[in-house]
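Every read-out reported here was derived from the displayed coordinates using simple, explicitly stated rules and does not represent laboratory data. Because the structure is predicted, anything quoted here is derived from the model rather than measured. Cβ atoms are built from the backbone, for glycine too; each structure is taken alone.
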Structure 1
Amino acid sequence: MADPHLIYLPVARALQQTSLLRERLLPRPGTALVKEGDRVEPVDTVARTFMPMAPFVVNIAQLFQVPSLRAHSLLLKKVGDTFAKDEVLARKKNLVGRSLVCRAPSTGRLLAEHRGEVLLELAPTQFDLPANVKGMVTNASRFGVVILSNGALVQGVWGNGKESYGVLKLLSDVREQPLTADLVDVSALGTIVVSGGPIDAEGLRQTETQQVRGLIAGALPFPIMLSEGFGTAAMAGPAFDLFKLYSGREAGLRAVVKTRWGAQRPELFVPLTTREGASGEPVPQFATLQKQALVRVCAGEHFGAVGRVASDQPQTRVFPNGVRARAVELALSGGDHAWVPTTNLEAIA
């Protein structure tokens, strides 16, 4: 049972060694292509399903510019007939003897026809679910799989909802270095690039030009994870140090954010082998606020700063803006001390 006298903080993970259980779920029930105990690579297809297509309406009369009653005579298929992709469904000859045709957009069946319009039922499309992480399957069902992997983990605060896998590339050893166009050259092709500083507009366009697979920085075609949020704050030191340590290693980027019903942070995971000491334990969602705890300021005047709790207990303080809140004293990484409301803090594991 939780102690009512303790303050619990959300945890932002920046772990050199941990265990990760990753659920890979299908959008609808299907078939698992792996079984419990199988070893999988990020590019392996672990499950498959077929997605139904919405009924498709074609207005034959409008397409051929004929009266709706005449459109029926131009059809080459009857209700109930099947057709292949690009098969001719209707044909009309013009005055010079050339034919105008209407082709099927996909394999399917003609469901209905009324007043010059036809309703098509298109065949379901195949959906393959990649593992996107290296590890061992611990559970497999018609809904998807669960994969256990060991490695390094860094979480952010915002992601654009996409996923990718590639080699990690650190653009600069300077943590505050902005992402500028001159840093993104041809060597970034197919990599997940990391920049400790804020994103420059030209640099962002250059990452798209060089076809990077993902971007990590302090509504593009590739996954993006922000470690600190929007603004000009540099990346937190513990996270940046891990990116420096594992630059050049394969990594999986999952820029998915959920704020309700199973909250999730965007995260990057670097698989490690047992020979590399990958035996860390999973970290809980929350950590208690105590002296010497490593925390990050996630809002307010010192946004983005990292430090350790210097006070023994939280105290009620009145801040310059008139807000009265429970706060702790932090010894910031730059050597300064500051009082920060506990609601503006998150623990760094």
Structure 2
Amino acid sequence: MKKIIIIVIALAVVALVAFRLSINYKKINASKDVSTDLAYVSVNVSPVLKMSITDSLQLTGYMEAYSEVDIAAEAQGTITSMNAALGQEKSKGNIIATIDDKLKKLAVQTASISVAKLKKDLERYNNLYKGGTVTEQQLNEAQNLFDNAEIQLEQAEKQLSYATIASPISGIIIKKLVEEGEFINIGSPIVTIVDISRLKIKLNVSEANVYQLRLNDKATISTDVYPGVTFEGNISFISSQGDDSHNYPVEIIIPNNSKYPLKSGTFANVMIKLPVTAEALYIPRESLLGSITEASVYVAENNKAIVKKIVVGNGNDKYIKVISGLKEGEKIIVTGQINLSENKAIKIVN
């Protein structure tokens, strides 16, 4: 008997819960249901405007040194002096290191003596040839010996110059790979130097936007490092080749700033103003129904909502260009579309 009573009570509780859930469900659905059976729907409208618009690209990139050079040895030998430290600034032509040059100096001296001797011999042969004492062949041989000696002297001087390693650019040393006293071979890396007096910002720009850019277009740059500070730059490179995703490499050059110095590798926010468009028809973006490829809008006509299919183009964050389907001055519904259907009665409230 007790079991029967417990079962009856449980069934009653389940029934009560189900009843309450059903009532709540109907209330919730009732609150969500926006009836379109009203006599009219209140809407806001905006006219189709004929105008020109301005837009800008907002891009993110990273900074690189304007130039980076790995300086390598052009001669073999022991480093006799090293005049470089990490972070040190160097001007173009400053000495970075010297290599043992004793043998190279001797080679220059020997070649110089040889040139001086053969020069005198050549002068003597010239005089003898004028007097008919030597043949033209003998004179030519003396000339060849002198020419070869000059070449050897030039080569010896060149080899001597390789013993002095100078900076090819002005910049800052960021890598130092050898120390004084080390023996190095031709091609051994010595230091790496970067020029950050200017910086390059590398960007990837979509196909839809890259055709709107031109060399020397201005760009405004900001960083998280200096909040509220902006830098000015110019487009220096636009690639003619895109990648598989149809993005195109673009570079911007900006001068470094002594007050707000920038470093290579810093992330940059870039804003590029696009050219002002020619006059065309535009509508607010919020009026658009469907997708860009299958666009339509509600048009207010005779206090009714009429659906019109349109073809749209580019725009900015507020307006989109109408290529066909609308006329200037037509009133486009921008709010209340969720309650509308074809030929629904409307009341314009703005």
Structure 3
Amino acid sequence: MSRISHYCRSLLIASGLFFILNSVASSALATQAQFPSKPINLVVPYPPGGTNDNVARIISKRLADKAGQPVILIYKGGAGGTIGASYVASSEPDGYTLLNASIGNLAIAPQLIKVKFDPFTDFVPISYSGNAVVTVAINPALPVHTLADLIAYARANPGKLTFASSGNGTPGHMSGEMFKLMTGVDIRHLPYRGSAPAVSDVMAGHADMAFDPLSTVFVKSGKLRALALYGAKDAPTDLQHIPTMAQAGLKDFEDGLAGSFLVAAPSHTPPDILFKLRTWMAEVIQEPEVISALAQVQVIVQPMTPEQITQQIRAVHNVANRVIQTTNLQQD
């Protein structure tokens, strides 16, 4: 074969490769420009009926309107929300699979449960839905009416009382551990697979108390008794008769352990898709109807930039780490 023929053949091969690569790139860009061209999956990492589910239902309806495509809720509960988080982390980073995260899924649970994702490198934040308002809620049959009463009763009955949570490594779990740490009481932890069964068992008398935003709904209906509240700074007016943790005597209780909610995508999601999702979600959480609906499920809207969301996750991670190290909690 002559040098000229070899050169021509090489040129044809190179041209063919360029055409193929250019076609693939053009197709990818066209796909991104058309986003979304099919339904978006929003993964709820807990069973139905809890606060995370309530938040997802509220925001998904309005996100669907903005995107012009259905937003389908996919339930993947268990392991403190890490099963759902793992599913999203390993999904295609194309904007069609998002995580409706409780901050504990990323900031707390991976410190206590073995996971196959890194909460700081495998996700990219899209929006911050808001901060939870949590009550220390007890079964009304318990013979206490103030937080001081509860502490005194627990000290007089070590190991007798129990607190239910939505699972190991959740904000409710860490809140209970911090309460024990600050007061020196011995209260046993009962982990459940979500807020709904945990709070239901407190109402049924199978557990004595819970640190969970869902419990606040039943405080309002009289099925549970609230001793104190913590979390979002602006509590709804119908809860302002309940003392804060500080007012009840625990001045250094961490409000960040009340929990919060955010939407995240797998890392490496294309910037233009992230821009669309962030723009739509910023509009959604500023709508008066959404703000009101979230307040009804004890979540107070607080817009944040992606950088601020990452800082918040890190801050809660650090608080939880101090509790875990001090109390010597073991990884599952």
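Given 3.1 as the derived value for distance in nm of label points 7 Å out along Cα→Cβ at positions 67 and 179, which of the supplied structures 1, 2, 3 does it correspond to?
Traced to structure 2.
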Figure out for me which of the structures 1, 2, 3 the number 143 belongs to, where volume of the Cα convex hull per residue in Å³ was derived from the coordinates.
-> 3
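Work out which structure the value 0.25 belongs to, where FRET efficiency 1/(1 + (r/R0)^6) of positions 139 and 203 (r between Cβ atoms, R0 = 35 Å, to 0.05) was derived from one of 1, 2, 3.
On the way: 1: 0.25; 2: 0.00; 3: 1.00.
The read-out comes from structure 1.
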Please state which of the structures 1, 2, 3 yields 1.00 when FRET efficiency 1/(1 + (r/R0)^6) of positions 147 and 267 (r between Cβ atoms, R0 = 35 Å, to 0.05) is computed from it.
-> 1
1, 2, 3: which one has Rg and Dmax of the Cα atoms in Å, for residues 163-242 alone, as calculated, at 19.4, 58?
-> 2
One of 1, 2, 3 was used to compute helix-only ellipticity at 222 nm (-39500 (n - 2.57) for each DSSP H run of 4 or more, over all residues; to 500), and the answer was -14000. Which one was it?
-> 3
